[in-house]
1. State the single structure among I, II that was used to calculate FRET efficiency 1/(1 + (r/R0)^6) of positions 124 and 148 (r between Cβ atoms, R0 = 25 Å, to 0.05), giving 0.50.
2. Hey, helix-only ellipticity at 222 nm (-39500 (n - 2.57) for each DSSP H run of 4 or more, over all residues; to 500) derived from one of I, II reads -15500; which structure?
3. Rank structures I, II by percent of Cα pairs over 29 Å apart and report only the one at the top, that is, the highest.
4. Can you spot which of I, II the value 5.5 was calculated from, given it is distance in nm of label points 7 Å out along Cα→Cβ at positions 36 and 92?
5. Given that distance in nm of label points 7 Å out along Cα→Cβ at positions 116 and 140, derived from a single structure, equals 2.2, which label among I, II identifies that structure?
6. Of the structures labelled I, II, one was used to calculate FRET efficiency 1/(1 + (r/R0)^6) of positions 44 and 156 (r between Cβ atoms, R0 = 35 Å, to 0.05), giving 0.05. Name it.
7. Computing Rg and Dmax of the Cα atoms in Å, for residues 4-107 alone gives 23.1, 73 for which of I, II?
8. Could you tell me which structure in I, II was used to calculate relative contact order in percent (Cα under 8 Å, 6 or more apart) as 20?
Structure I
Amino acid sequence: MKIPHSGGVDRMLKQAVGEIRAVRRLLNQQSAKLLSRSAYEAASATIALARSVEEFQLKIEGMRREWRALKGIRRDASNSKDSATPQWKFYPLILKTLLKMGGQATPKALERELEPLIASLLKEGDSILLAGGRPRWKAQFRRARIPMMEQGFLEQTPGKWTITSEGRRLASLPEDTS
């Protein structure tokens, strides 16, 4: 059974750890300043406080690990990014599909066309559901747009993915060289 809003709890715990790290950094900086001014007692007190904050951070990290185990999200081999298809592997299929669609499509329409074609490309980690309930491959597909524009394969067209002449060239290459 899925725990409702479990992703929000996980994000909040992660954010808390980040905020606590920032506090520790500030305390360390403050201790260094106090030491440089020969204020040893104040520096010692600040260092003790930083240690207490570190212990608290470890407790929060433990709570996050416990929460992730409870909700079934663990960073193991089946959920690691190593078991997911690299984003660049999507490029040729995206470009070939765009060509078949006339060179331009909305992200939603392109995703619908890609879904049945992409199965052979996907690895185990690509089907894992992310916080929003979307499979990892769909997030990777959506994020591919910016690097593809930067590399000259797509034009920047509001609300549409539009292939460029360089994108057409890449899409026309045989599978093994693209």
Structure II
Amino acid sequence: MVKIHIIGPVGSGKSTLAKTLTKEFFIPYFEIDNIVWERNPTGDIRRTDETITNIIATILEEDAWIIEGVHTHSWVEPLLAEAHKIIYYEPSKYVRLYRINKRFAKQYLRIEKSNYKPTINMLKSMHKWNNQHEEKYQDEIAEILMPFHQKLIHLQTKKDFRKLHKTFQETFDKSI
């Protein structure tokens, strides 16, 4: 089976890509945010690094998985090492901004499920993270991905997304 790690900035489309592949190919899907944060009605609680590492170890035992998130902590490295493909999804800053605002509106209006409470402060944080991607986070992501360049796929546009999706469909059709 296949193991896919999707990484990219906030609003890039990581979750959308992961959900699309999961639904179509029946591969279990995990969000790193839900590994890091214990979801609680009174507020999310960050898990310890030890707990995060243990959860990741359990996922690594699976035959197939798709995992997505932007985290670059050392506990992500085993996932990157074990992944057959790493997809770095990095659309333009303005595409991400549009997606962040669209997602926030849907979550705020309860049209779309949210793992966190969609507040104005959260929206401001997402805007800040989006703006900082090219200045700060892009280099961190490039550094953590460097040892895995041979299995890296870099997506930037919807056309790239569709081309990858078609490639996956052809690959899975051949393996059936």
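1. Only structure I yields this read-out.
2. The structure behind it is II.
3. I
4. Working through the options, I get structure I.
5. Of the structures listed, the value fits I.
6. I
7. It was calculated from structure I.
8. Structure of origin is I.
Bear in mind these aren't lab numbers, they're just calculated from the coordinates by the rules spelled out. Everything numeric here is computed off the predicted structure, so don't read it as measured data. Cβ atoms are built from the backbone, for glycine too; each structure is taken alone.
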